[in-house]
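What follows is a set of structures for review.
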Structure P
Amino acid sequence: MRSFIVRVECPYRALPEFEYRVADVAAISGKRWKAVDPDDDLRGSPELVVEVRSPSNTKAQLRELVTLCLTTGALECWIVDPQRKSVAVTHRDGSTTAYGPGSEIPLAAFGAGPLPVDEIFRD
């Protein structure tokens, strides 16, 4: 079983020639995390990138982020919508599944049990 490190506001360089990005939440395999140079950022996208949607995000920006992450190492990219209390999970194969209140997001790809959506939005 693989182990993962979860970080909030996690910097990474999806592509080495561009500026770094910061995932609102990220999960990185323990093996990759140990290999990161302490004087550098994670190279490639984390295995899980979570972006919390804000009013400043356009649909085009979010699509671009998802595409970038999935083509540079992410297994999944989540867009969390606090207003709708929903999570759109896009998988590496390009399929997207929407999860709302009362549903659970499978985390088998990360070696864990399902995450209830209600837990994400718990006060």
Structure Q
Amino acid sequence: MNKNARVRVVTDGIDGFFSRAREHARKLDRGEKLEPELVISFEDASEMMKVLSAERLRLLRASKTATAVSVLASTLRRNTRAVSRDINLLESFGLLRTHYVPNPGHGRRRIVESSAERYQLIASI
């Protein structure tokens, strides 16, 4: 995904999905270009908050630049295994990306970076 793409996390469920699809279809019919974006939709705000806990939001903020998992854990004063679990979850939603680089004498290091420059969280209650 393009790092300049907009990432929106919303709580509009299936209705929001179909509304966005209709709007995209209208723009394409008019010959307009669609801006790159990733939309992650939850059924309600409580489901969104299960995924985007306070610690995971801190992790997203700390991942603005490519950083090793161990450095993130140290920066956030958290256990490396807990940070890795959070990274795996956020990566499964497309909010973070990871790759491995050689770590001379120690194998490989996992590098984490955000999928976008900024995230937009929209919750409706």
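What follows is calculated from the coordinates using simple rules that are stated; it is not laboratory data. Since the model is a prediction, treat every value here as computed from it, not as a measurement. Cβ atoms are built from the backbone, for glycine too; each structure is taken alone.
List of remarks:
- Among candidates P, Q, the computation of P(r) over Cα pairs in 10 Å bins from 0, in percent that gave 13, 46, 33, 8, 0 used structure P.
- Value 9.8, calculated as mean count of other Cβ atoms within 10 Å over residues 33-40, assigned to which of P, Q: P
- helix-only ellipticity at 222 nm (-39500 (n - 2.57) for each DSSP H run of 4 or more, over all residues; to 500) derived as -5000 - corresponding label from P, Q: P
- Identity of the structure behind 0.25 (criterion: FRET efficiency 1/(1 + (r/R0)^6) of positions 41 and 97 (r between Cβ atoms, R0 = 25 Å, to 0.05), calculated), options P, Q: P
- Of the structures P, Q, the one that 4.6 was derived from, the read-out being distance in nm of label points 7 Å out along Cα→Cβ at positions 25 and 65: Q
- If relative contact order in percent (Cα under 8 Å, 6 or more apart) is computed and equals 18, the structure in P, Q: P
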